[in-house]
1. Taking distance in nm of label points 7 Å out along Cα→Cβ at positions 25 and 49 for each of P, Q, which is largest?
2. Quick check on the output: -17000 is helix-only ellipticity at 222 nm (-39500 (n - 2.57) for each DSSP H run of 4 or more, over all residues; to 500), derived from one of P, Q. Which one produced it?
3. If distance in nm of label points 7 Å out along Cα→Cβ at positions 81 and 129 is computed to be 1.8, which of P, Q is the source?
4. Among the shown structures P, Q, from which was the value 29, 20, 14 of Cα extents along the principal axes in Å, for residues 17-64 alone calculated?
Structure P
Amino acid sequence: MISMARVDDRLIHGQVAVKWCKELAVTRIIVASDAIAKNPLQVAALKAAAPEGVKAAVVSIEKAVSLLLDSRSQSMKILLISNDPRDLLAVFEGIEERPVLDIANYGRIGGNLASKQKLSESVYLTEDDKDVIRKIAQMGVEIIHQALPGDARRDFMSLMG
């Protein structure tokens, strides 16, 4: 079962590996990205960044859907992560489960910040990003902005306006 989905440019890092995994009692992290799954160096680094006792899988969108549809995933507490909302849209299109989606750190890495709307100190969106996020919301996914477990949970669609 997916405990939470998260869009985070940094993927598995301190906040995810330590705070969110502990808060959610996660047993598995699935990083869903076709591009990252093809990069052996990134795959190895992300797997190494997972906290002790939590298995990490860095896989393609198709493989992520397959893993999430496997009946064995129902007994797990999974944190689903990508650095692009388009990847999570594709995953959600392939599964029935509708976990909360936390868009916490996105849009600051790569690209021109001047061409993006600043929603918070850690989230910058293009118009295309907003369209993708609206599609996810229309699927019945609750979308929030909460960098850390102790932070206030904010409705992301209200932030987008």
Structure Q
Amino acid sequence: MRRAVRILGIDPGLRHTGWGVIEAEGARLAYVASGAIHAPTEGDLALRLRALHEALAGVIVAHEPDEAAVEETFVNRNPQSALKLGHARGVALVVPALAGVEVAEYSANLVKKTVVGAGHAAKAQIAMMVKVLLPRSEALTSDAADALAVAICHAQHRGARKREAMLLKK
């Protein structure tokens, strides 16, 4: 008998990091929880990253995901902002890995295309489709909705990723 897989989706950000937990059993998806981590806006970068690390570790302890998925970030405006976002993304990748949770990464365009059907969908479209796909979801922020979209994307693509990994091992 197939067991549901619990997936943590993470939409990294230095100020606001969205997270969403779903369960996937075959094509069936079920909402578990979601929220946003609001790191302090003041203080040293190291302390802000520490707050993000601690809060994300708490989410993992509370919801015990089997797998995690993190959205790749694309920023082309300010190099300094891109670097800081990269630090937050590093925390989002390492926290589940430290907890022994397998981590996958997906581009923003693939997440949007998987959930909405278009790679350049607006945040409102993503939130609407997340609500359609997970009717019981309580994503109160766009960050949480984006994180649930990352989890949905992983649920749809995880089988292909696992088959590809097995082929590479041969």
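1. The structure with the largest value is Q.
2. The value was obtained from structure Q.
3. Values: P: 1.8; Q: 2.4.
Among P, Q, the structure yielding 1.8 for distance in nm of label points 7 Å out along Cα→Cβ at positions 81 and 129 is P.
4. Working: P: 29, 20, 14; Q: 44, 17, 12.
Structure P accounts for this read-out.
None of the figures in this text is laboratory data; all of them are computed from the coordinates on show. Keep in mind it's a predicted model, so treat the numbers as computed, not measured. Cβ atoms are built from the backbone, for glycine too; each structure is taken alone.
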